[in-house]
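Quick note: the coordinates plus some simple rules give every number you see, no bench work behind them. A quick note: this is a predicted structure, and the numbers were derived from the prediction, not measured. Cβ atoms are built from the backbone, for glycine too; each structure is taken alone.
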Structure P
């Protein structure tokens, strides 16, 4: 007599040891990313008076993913994915170590800081596609939405853990110690991945050179209607996300009279709202079509950006950011699931890398554009312009690249 299959719940994938190792490495690593990003963005407000330069920290994080995600994804489809995942963690540990060294020696100028943030973004470009390809390898297909939701929980829990840890260290000892802790934790992640023994399933690996593999991925993504709609909506989502995130350090200075604690609190509220949304996402998906989830989420994003822009104090900005974080999680997870289900395994890392290119193109351009706008008209008016832009494109995206009820499942 066979045992009944356990019911699928929001936490079901964590019963799988391989996924649990991946998930913990992802959670700790993303916490390190947020620690370094928060410290770098706040440090830039102290070494530069330029609003555009502060926003460019977000661009420097996103631009490498746009430039390098596809080669990284193609390599992840051609080589051992576990080893590539390990290499990405070692790269991040090295970058964090350089940030630590330059911060302690006082040699961090704005260009040097942006360059090292760019190097960290390069590691992210290596790490994200291979993680996205490994998850479907270790999780049964019926549990894939729950696994991706847990992935989003890890991402958003790290938005709480990372900024809180960074904020405490910033207030007590300064940014140098934030970078030092990040270095140590990246080495812990690398050790976890090195000790993980994953029996990779047999998959068809295309023969040929890297450029051929990249062309094959681009060709499939262009011909796939679900991929095109996911990429278009993902681009708009991350224009809105990066536009706000790039200006958040400056807004925190306005609301908190230059206090790093306010910046930390705003980030924690953002991440907390996203975690609540992730835990209720399964019920939302069961009763709401993907197109409505995405369109409604984008409208909520725009409206909460307006609320944040006009908020006179932290007490009103914080709950608006919590709602904003929940909407970001809902839209991002929905689009990621659509992209995952549209891809065959042999192209999965490349396909998710192309999806990452689209969203990081939005992130890099959104942060740079609205940082430049803020330089000319101020932080609050720039946020209002961002909300208007998001609302204007949302309706057009829905008619031009609609999200069908079901993605193509190869």
Structure Q
């Protein structure tokens, strides 16, 4: 039994890593990886150089739109793991069933709508649904990146509203940076939300909804509460984070949802609404809540709460602290927050840098080969994009 569990862990980690990375077999020639177009209530267009994929309706409809509009990206992201595993001599027929079983077990703990959406994507795009399940669940075991976050409360913000900066740091392997996009999702009867993501990823790692609730996840490597690093009976955290954006308007509501949903592993989740910011320090056993240091909140890749910390210290966390001290209570502008994020970039790993502004529902974003933290951030006004029935192209030109 022990050897079987070890094989399962190796299998799921291998396939999850390759699925997330989507290693390319050949360079793409086109400057733009996506073609603009529309399908049903969905559309794909560029706002500046940022591709925006807009999806609306039932899980079935959202999945079909996703597949139709991002088909060209789905294949290199999802088909490559089979070829890569074969090149490394891994028995694909042995590994994939084990990983698929684990992924489907985990996804069964999430709302049915997410599985319906993944199944619809797979059917419409004619890709293996198992790879979608793996990519939306087992990737949270990857722990290959870093990530940093920084939030300024309204009292110390030059805009008068919350400012939430975030670097997403992860090896791109020439694919994740190329296919980064903003996904606007308007599910029937739920909050609409924006997710900074790649096609095929139904969960959320960075996003904000129409109520101004913004979240970002950051890997954690150890915990002092004695919980296992992987509980297959939990719900995939990325899917839970999407559920937070669909069902919650405030940090308090997000906390309640996180507490009642079984969790798979260790993770930090930075969250803020228009009035409050926290870091949820998550393990399979507990949901810890860390409050700001006065009017600012910083987060990297370790727990800070006394009951969870393992006394690991991160250079990026210390750098953010030193820069906070230098401000001596002065207000932070949007440019200041971007400079904070650039101070903790991790070179080529930093392929997404963003600032959420919940008060105005604005997303400022740079994506591409890292580091992008010092690149101009494109301001995306999310309110018209998230509005019911809005098409991306129409919303992009709204005043």
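Where does the value 1, 7, 12, 15, 15, 14, 13, 11, 7, 3, 1, 0 come from, among P, Q, when P(r) over Cα pairs in 5 Å bins from 0, in percent, for residues 152-343 alone is the thing being computed?
Going through each structure in turn, the value belongs to P.
For structures P, Q, calculate FRET efficiency 1/(1 + (r/R0)^6) of positions 168 and 216 (r between Cβ atoms, R0 = 30 Å, to 0.05) and state which one comes out highest.
Q
Work out which structure the value -29000 belongs to, where helix-only ellipticity at 222 nm (-39500 (n - 2.57) for each DSSP H run of 4 or more, over all residues; to 500) was derived from one of P, Q.
It must be structure P, since only it matches.
Computing relative contact order in percent (Cα under 8 Å, 6 or more apart) gives 18 for which of P, Q?
It traces back to Q.
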